[in-house]
Structure P
């Protein structure tokens, strides 16, 4: 694909990140937004009425079938909610388009495997919208882990609480894992990137507040031959969200808190190396806007200017791990 603009369609508007992705798409000079498809007429009317929003700066298209049949479309950005996005992803790949899919990849793992297999057969690119892939702190910590600066990694702890607005409870109740299912992919994406596929995953899902009607708190333990990772998520935490990410190795450790806005990473090493001092030090990190670098990487990948940030196999394993971590599959 040449250096011309990448022509994309956004399909769906109900995902919590849909507006953010739309804003980034509209601001990217290498991307041409052909339009938005929203088949829920009430939802479309609601958004069209927001005259000062990014929705007012985009064209609204008709049915998805007409868009998917247009061979002038390079890629589709799927922003349907968690009940819609897997079917949308299936249709995009079946039509032969590249896919940028917001997380998680539905709630039917065998169907997701088929999407990945079809994408591989057709040589279509699939990128998931996990928002920490280009986060400065996560990139640095993963780099230290991959480069051996921390030694052999033996433990990771990711704590990602939120406050689940009551309006979201009904939809969260539709899925095994509730709020854990909705959020865990962001940090499991990072854990799988550092440690790979876990040998075993043990979920602990709970309704701490039974009246909420959904799994509002959860813990998952990921076992590896020489490491363990623990993910904790609650949807009951009073804002602001005290999110924390910790990676421990045989020669050092790194702790990041808060995750957003990014500020610093505490790094501790057993001895001086690679430009770092022995002992604990505080590393300033850049507070990057969400989605911007992910979209830029998507464009460069489609143009052949870089290799994909993550392989299709990685995207498959992350979704499998999400389903194992919530107890949806063994």
Structure Q
């Protein structure tokens, strides 16, 4: 994987330590502040203070996510084209659904993008065949099923800046023995996951209260879930913090024989935060982040445009994120 060739232009008020802390949280979002502090060479209090400020001012949020690929669950990216002025209301309604994990406005506010992970076929049918088509202000719906993830999920974008050394990353990485057998969730896991989907750094006593289990039982079950890779800790922050305010969704059509090679190449590009193979008119959906519109143009006409096998690219610019990492974003 390539790394950015220069340090990012951090937003005023943030510095290299903030970047290193964000990078550390991508390695292990549940790592104790004491372990992070030891690796970064600062005090526990400094890490705690920086963490709180990043949450309050930098949009930092850490949650535990279900790995749809490992669990054999479907993921769909929906493009909902709307009548003028109706997109925010439709986006807000989608954000309230428990089966959506990301909602945003693009295309000048006339289109809503939504990542949905239906738990059952009934949830899927309710959204795609029921509620959305009956909404008067919805002009068109395009549904793209995600087939294979090239980059994203537990792989964080901040790591591409190379703010941590390999030794520092290894010191932060949790020691988990891979579990035998496929990843599975049970109904008994729902209270635990509901708490962790709100706060991925919830303490064991907090999880004990949320589940009614003993603290030792919570520790054992959470360790088993991580070992099976049924879940992972996701850490995200506003890209503006690291000087990348321009975000775009790329709808890429690659020649079928080049689909995998193009996806793997995208995963290595510093600008790409997420890339997946998908069904529909395009066969790769990716998210690109840039310092400016000029930077986005340089990427589209350079590294992306030069990839062998790329036949067509449609670009839509993000206007606003409504929901991210399983719950609506707070007003700030």
Structure R
């Protein structure tokens, strides 16, 4: 644990998610919404906090009521909000979700002219914590524009690739001018992190292939210790220099698939800090993600350790397949 007591610092997106109270219909027919805390880096911090970890998120909000809500909600989830600063003249991002289809809901982002989290500068960064925290979680979105790109690069350089430095590929095409730029900028990060997590579409952007085995080869060639490639209902492919294993997905009736990957991420971070082997981490993270997918919302849907363990206990364990 770092000198400040934190175990995990996540860096990146925060916002307010608005979820339809009517499922299976287009936004034009939705009549009411529910508000929830959102944003990938924020959700991961919440997910890990729900599992008992001491977490904080480094991000920015606008000087508005939604920004106040973000800080309040983080505190209620047990996430340190002391590194959430304010970007004058910008608005806290809002995201509308359309539960049609529920398993892969379309998103409508309101982040113009730029999201506050993408204005992070060196002055916003708690540099001693970046260097010392046991787990630093960064995202591909964080290098999509300046000044956040240079800031996140400087953070990785300062950290010196110590364990655990985790890259969540977090590729959203609407945040990038083109896929080639995303591949170049995220590709730089691969040489400065120890763990990579992403789905098949995301690893294809970065490595040029959606084949989990080949993508893992290309990721590990950058000196990465551990790669988690999420394959949706097919489970997760985990790779190290000495081990390849495919872990089946946890069964779930999907209500909203939006936050499942972030629930997976928070559980992954928890497992890394617990010192678990890769297969155990993947199985636990799969269960956490499944619980989120069976609920409506992201941050509010993150499970507790008891809930994850109960789901694992109910499952018929299918062994991971070594490859």
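Just so you know, all these numbers are worked out from the coordinates, no wet-lab data involved. Quick caveat: nothing in here was measured; it's all calculated off a predicted structure. Cβ atoms are built from the backbone, for glycine too; each structure is taken alone.
Observations on the model:
- Test item: distance in nm of label points 7 Å out along Cα→Cβ at positions 81 and 177 calculated as 3.7, pick one of P, Q, R: R
- For semi-axes √(5λ) of the Cα gyration tensor in Å computed as 26, 24, 19, the structure of P, Q, R it came from: R
- Test item: mean count of other Cβ atoms within 10 Å over residues 49-56 calculated as 23.0, pick one of P, Q, R: R
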